[in-house]
Every structure is written in structure tokens, then in C-alpha cells.
Structure 1
Amino acid sequence: MSTTPTQPTRALIVVDVQNDFIEGGSLAVAGGRAVATRISEHLAAHAGDYVVIAASRDWHNAGETNSGHFHAPGEDPDYVTTWPVHCVATEGGSDYAPELVTDAVTHHVRKGQGVPAYSAFEGITDDGAALADVLRTAGVTEVDVTGIATDYCVRATALDAREEGFSVRLLDGLHAGVAPESSAAAIDELREAGVVL
């Protein structure tokens, strides 16, 4: 009796590994380049484990505050709800970090077009689909989350994945945070929400 190999039911989400979030960017996270490299190594070894590999990017509009996400002209960002200009769609800061190899990515997700957006689940794919719908259509039940930043967009993405009913793992060594305290708090929050660390 022959057995049919089981299809993977796991997805990988790579959150916001972009030029503006790595060293040298307008909102640089320490260790961002190293994380990008390690995610590429993970993909090289494990791409076949995933039925969907989605990579999200902040994709903000030029010449506006994106509904208050960027600080207003003449004001300083508060780094809580307002931020320096970053990941403008028409500029290089929105590009994937050069250390991130995207050959295995099956879905590119853009978020924050004119509005604040942290979670990859707030974005849409190139053909206009919501990430949760893409995952469900592919039969995904489990999600691995990686990327930048642990205490902001990675946190929001992992929490939304749990809210959408998926089993979620945050892959060790494949995410980087803005600050140690807020990253530790985010990890505690994720653990409470049932994310496997």
C-alpha cells in the first residue's frame, strides 16, 4: 500500500525585512542585517517545509503623514504612534534588505498605504488578497513568524495570526527588536497569547 506524502500545512511570514529597518535605515534596528541573513539561511534549508512563504513590507505613501503615522512637519516623532518617514513606496528604504533572499517567497504583502499598519495581516498581496485568506485557501493551520521588529510589527503579526486561529511559532534568532525592554514585554505577551517561542 503506497502512502501519499502529506502536503505541508505550515506557512512562514517574513515581517518587514526592509532597508529602512536595518542598520543604515531611517528606523534602523540593531541586528537587522544579521537577522535578514539568518532568515535567508532558514529559507535555503527549509523552504520546502512551507506551503506559503509570505513577506510583508511597509509601503507608505510619499508626501503625506499616512494618517498620522509619520510625524507632522515641524514636529518630532514620539516613537509610540508617530515615526520618522520610512519605507516610502517610491524610495529605496521600502526595498527588501539586500541580505534577504526572496526567491522562495510565494506572496509579497504590502501594508500601510496611507494608514498606520503594523501587522502583516493588515496588508494585501500583489493581487489584492488579504493574508489570512491566502493562508486559509492554501490549507495552512500553522504559522512561523520571523522579521523586524520583535516589539512592533512582528508582535502585531503573531498576535493577529493567533486571533485568526492559527498555531503560531516565533522562530528563535530570526527576529530583532527595537529595544530590549519592549522586546521582552512583547515576548511575554506572545507567550500569554499561546505563541510557541
Structure 2
Amino acid sequence: MAVTGLLFVAFLFVHMAGNLKIFFGPEDFDHYAGWLRTIGEPVLQETWFLWVQRAVLVVALVLHVTAAVQLSKRDRRARPVKYAHGQRPRASFATHTMRWGGATLALYIVWHILDLTVGVANQDFRAGQPYHNVVADFQVWWVNVIYVVALLMLGLHINHGFWSAAQTLGITSKTRDRALKAVGSVLAVVITGGFLIVPIAVMAGWVA
């Protein structure tokens, strides 16, 4: 679960950085999206890299969810009787939202694919015009609500998950604990903010 979680954080950071190219205009953004389809050429055929990446992410997601379910069952078996004053009273809000946040993100991934990859959920989708599709998407208020809620859940997930992954992999210690928690918080803010600035820019008219 820790390894796949860190893989997702790396992917999200790169994905977020690529999304920010939308501020350079439609030509640069569409060119970037087109370049993604040609990574690995001429060794790989067009879009092969994307499909390999998608396959790796799907396998990682299955492993991540499977591990989450297994750990949840193990927790319940280890403590079948609830705590008298509530379980994990000192746990942070991010910790308490991990399970439902993960479920929300899983649903959002399906929506995101249907919306901006396949295009069936985008009312004005145009194949081969990602800049137009993003702008058209975020001009719809309820799409922005879905996006913002999912990103806030993502930020909470990263905030707790990064430190938890470090702990699982044995990286944490008394001296490193505070620093690792800070790194997790910074990553959560940067990734969440980097994704959020795009719909905000569209709504504000900075990107049109």
C-alpha cells in the first residue's frame, strides 16, 4: 500500500506540472498533450507509452485498494470491540477521512476518465483539442464542485498517506518524524493547489 501510494504521488506531481502548461495557451498545451502520445518513439509506437502507464496505474490502484481492504479487515479482527471513547481519539481529520476519501477518489477517477479522456461526460468534447475540452469543462459550475471536492479529499489523503507510507517503509524516526509530516503537508498543498488553480483560472477568465 505504501509503495503504490508513493507511486501515485509521483504521478500526480508530474500530471499537475503538465496541467499548468495550460497557462501558456492552447498551442503549447495541445502540443504537450500530443507529445505525451509520442513518448518512446521510434522504439515504441504512438500511444504505447500511455497505455503502459495506464496499465501500471490500474495495477497499482488494484493493489492499493486491495491492501486497504485487507488492512481494514485486520484492524477489525484485532479490535472487534469499539473503544469506549471512540477509536483513535488523537487521530487527525486527515486520518479519519482516509477510508471515505479513498472511495471518493476512486469514483472521481472513473468520472475524470469519462470526462476528459473518453469525453462522454463532457458536453462539448472535441477529440484532439485538450485545451478546449478543459476550458469547456470548467465553465460548468457543477463540474467544478466535483473537481474541488475530489481535490480536497486528495490533499487530505496525501497529507496523511505520505507520512504513513514513510512509517510503513521504516523511514521514520524520532528525529525525522516532524520533517516527514511537513514534507507530506507541503506535497499535499502543492499538488492540490496546482490542480485547483486550473479550474479557478477558467472560472476567473484568466484562461479562456
Structure 3
Amino acid sequence: MPIVTEEHLEARRKQIIGAAAECFIEKGFKKTTMRDICRTAKLSPGAVYNYFPSKDKIIEAIAQASQEQNVKIIASAAEDDNPLWGVSKVFFSMARDPACIRSTGLSLELFAESSVNPHIAKGLRENINASIVKLAEYVKSEQEKGLINGDLDSEAVAQVLMVQFWGLNILMFINLKVNVDKFSSVIEAVLDGRFSARKRKGKKR
């Protein structure tokens, strides 16, 4: 009997998750069937059910994979001299990517499903929190360097930044005309203290 490697198992798992994601984006969670997923993945029902016993389990896996990717993005981008701006640049770059914009539809489906599925909601909360906690680590680091107001709660700062990124993706997804360069320049101004008009007026005096 041939030995099935961990690499093969993981590749097959990703194949199924990718196929399901395509189906969910095209048809939504409710209308997508396991048969649709099998067809898109080009696998037999038995092969798919061997990895995921239900559609809910696939949804949970998609949520997990999405947030793991966010944590990796935050960790790698934080190698920038200014970690927060490094993270911002990566997310703004993603906002220009049609594939990333399209995947926002999947995220919205996840949020909608979480309102009626407590298991999905629990997984979504845990995974989103993982991204926020990771980002908050860099906020705290910048606070210790005196680059961010130390009186601000690091987790709250991370939450505000994540909301900005998600909001931009949603605006792009619904085809609202958004100038990403101008949007990012506003966030940059907030991060480096140039946002307040009162501060500029004070300097003139």
C-alpha cells in the first residue's frame, strides 16, 4: 500500500479549500452544495468527505486559513523599519490586486454565515483576534520606542488599523471609486502625526 505523505495530504486539503472558496464566491454558502465543491475540485465525493465531513467544516477551514495568512503577512511586513507602515503598505498593495478584491466577497460570506452559525462565529472571532493580537505586538513595540502615543491601548490601535484595511477592501469590492494612493496617504498621515490640522496651525504661530 503506497505511503501518503503529509505534503500530499496538505496539498489535497488546500485543493478542496480552494475549490470551495471559488464555489462560495460564485454561488454563496447557502446555494453551494458539496457536489459543487467535488466537481470544482475534480475529486470524488468520497475523497472530499475523507477530509471534510461537512460544508461547515470547510467553511471553518477557510476562516482559519484566511486569518493564518493575515498573521503571516503582518509578521513578514513588520520587518520594515516602521513595522506599522510596513504592514499598511502590504495591505494597500493587496487592495490593488483583483484576486484579493474578489476574495473580499468570500470574507463577507463568512461574516454573514457567522450570524446564524455559532461554530463559524466562534472560529471567526478566534482567528480575527489572532491577527489583532499580532498587530498589537508591533503597536506596543512602537510605543516603547516613543513612536506611538503610549497612553493608547495597543489592542485598540490594532483594531482601528484592521478596520481601515477591511473597510478599504469592502469599498473596492463594491466598485466604489477609491484612490488607494490617496487613501494610504491619509493613513500614513495618521500614523506619523500629520493628520491634525490644529497641530499645523500651532506651528505657524
- request: Given a value of 78, 37, 29 for Cα extents along the principal axes in Å, point me to the structure among 1, 2, 3 it was derived from.
  value: 3
Structure (1, 2, 3) behind the derived value -23500 of helix-only ellipticity at 222 nm (-39500 (n - 2.57) for each DSSP H run of 4 or more, over all residues; to 500): 2
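All of the numbers you see were taken from the coordinates with simple rules; none came from a lab. Because the structure is a prediction, the values reported are computed rather than measured.
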